[in-house]
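Only the coordinates and a few stated rules stand behind these numbers; no lab work does. Nothing here was measured: the structure is a model prediction, and the numbers come from that model. Cβ atoms are built from the backbone, for glycine too; each structure is taken alone.
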Structure I
Amino acid sequence: MIAVTGATGVVGGRVAHALLSTDFRTEVRLVVRDPSRAPDYDADLRQCDYSDEEAAVEALRGTDVLFMVSAAEARDRREQHRTFVRAAARAGVEHVVYTSFAGAAGDATFTLGRDHFDTEQAIRESGMGSTFLRDNFYLDVWPDFADEHGVIRGPAGTGRVAAVARADVAEVAVAVLREPAAHVGATYVLTGPEALTLDEMAARAGAVLGRDLRFEDESMEEAYATRKAAYDAEQWQLDAWVSTYTAIRDGSVAEVTGDVERVTGRPARTLEQALRGQ
């Protein structure tokens, strides 16, 4: 039995579709927060929230392998993840495949990468087997960061990011879930085929989308000020947004790996391919 979380999102939804729409001989269970939003598949559907340990234990009973998509950004996300990991261990889950971050570390520049590292530690400490998919920033969402004038702003300088297509993350996850025993103990750093500056990202994405996109560098002071003025956000959220760019500036997310091709057998998608849905 494989349990898939996040089926209402892009990555989890792609994984669920791939496993349930093909000749896959293992049972698949979808674990969701809101059943009304779950995809319409003939599958075992269970409801729970990561923060509700008892409900999670019941939802996961009988599961051998758990595909755990990280929860939405939140102040208490570490606690949510640790609760869900604890529930998985209590339920008898043997192997967790977790969507982590390419720069996961206790001192990661991207502040949410510290949350992912904490979750990895919780899984390691649980005694369950693990496979960590350390995803770089998502390649196909960068145009969404542009404002109404087509400007992507942040303190990234001329740093580079080896962003990865969400479709590639999903395909790696599916490959791992089809043969989980072959990937126990592995950590894959999932990147695109190249590391781009945000100037390059904006120009190339704009050419595909037919939009005038450009990148504008900011100082740290400007980055915090513009976001404070635009959003009613807490400090941890502001830190996460700004550190997305500082992680690019300091080279934390510039490494290009061949792990997508190594696991799936096909090259990682380019920016253009990701935006065209190829």
Structure II
Amino acid sequence: MNAGDLLEQFNLQLKNDSTEPDTQVILAHMLGHPRAWLLTHLDTPLTAPQIAATTQAFDEYQAGTPLPYIIGHWEFFGLEFDITKDVLIPRPETELLVEKAIMWLQAASKIHPGQRVADIGTGSGVIAVSVAMHMPDARILATDISYAALQVAKHNAEKFHVHHQIEFVECDLLPALNAERSTFNIICANLPYIPTETLHQLPIYGREPTLALDGGADGLDLYRRLFKLAPDWLAPHGMMLLEIESTLGVQALSLAFDTFSNATIHLHQDLAGNDRLLEIMFI
């Protein structure tokens, strides 16, 4: 059997033309080549182990396993991050947070080099690593309650050679505050923000880690807790950038205004025009 035959067999089984690019990516990954290479080498003969491994991957895909988990990596902010089922799949919406953070840090670093950054709920480390790649003088704390997620984040930091800039800490939001820890110029967070009832109705429920998705009854439970902790951790004139669920813009704004009287607060939309990013700048 060659590559083209196996692809045709699986596509006939799925009976869905929209999945053909995914099946091509899976087979190309199993063969160790880019998809573009596969499309020009469909006559490549496959060994029995290659057929068996690819068939298993196809079966996982058909059962609902997201493509990024099958191939083990996904692109974010121009970088190819390695991922496992212990972390969320990186999404383009989060790039807005990274863009805003880098722009703010670049401006601030002209006055005070060596800015301090916190990435709360780091997951696969996409925020911390992306910021570190663009801000080589920044020092970053990346936290997560999941030990397994932190291992993925550490791996990615080492993959892109920024591990010397990032301290990884397993904790619930933030570690214990003590005199040895510096405050942060900016706190970034992409915390679980999907309301529990909504989450249970989404296709991603059970396919990506619930711990990283469930934001409680109204989706803002973890942000309420972070708002209580953040002022003690922020340096004077510090900022918070928080990704939110697209339907929670008004509620998130209201919560921020009710909590912080000494801050300038803005809500930013993503490329699709959805409320996505809460910016809190302390005066």
(request) Given a value of 13 for relative contact order in percent (Cα under 8 Å, 6 or more apart), point me to the structure among I, II it was derived from. (result) II
(message) Comparing I, II, where is Rg/Rh (Cα atoms, Kirkwood Rh) highest?
(response) II
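If distance in nm of label points 7 Å out along Cα→Cβ at positions 44 and 68 comes out at 2.5 when worked out from the coordinates, which of I, II was used? Walk me through the intermediate numbers first.
Working: I: 1.9; II: 2.5.
Answer for the origin of the read-out: II.
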(message) Using Cα Rg over 2.2 N^0.38 Å, for residues 164-219 alone for the comparison, can you identify which of I, II gives the largest number?
(response) I
(request) Figure out for me which of the structures I, II the number 10.4 belongs to, where mean count of other Cβ atoms within 10 Å over residues 12-19 was derived from the coordinates. (result) II
(request) Give the label, chosen from I, II, of the structure having the highest value of FRET efficiency 1/(1 + (r/R0)^6) of positions 196 and 268 (r between Cβ atoms, R0 = 25 Å, to 0.05). (result) I
(message) Comparing FRET efficiency 1/(1 + (r/R0)^6) of positions 124 and 140 (r between Cβ atoms, R0 = 25 Å, to 0.05) across I, II, which structure shows the greatest value?
(response) II
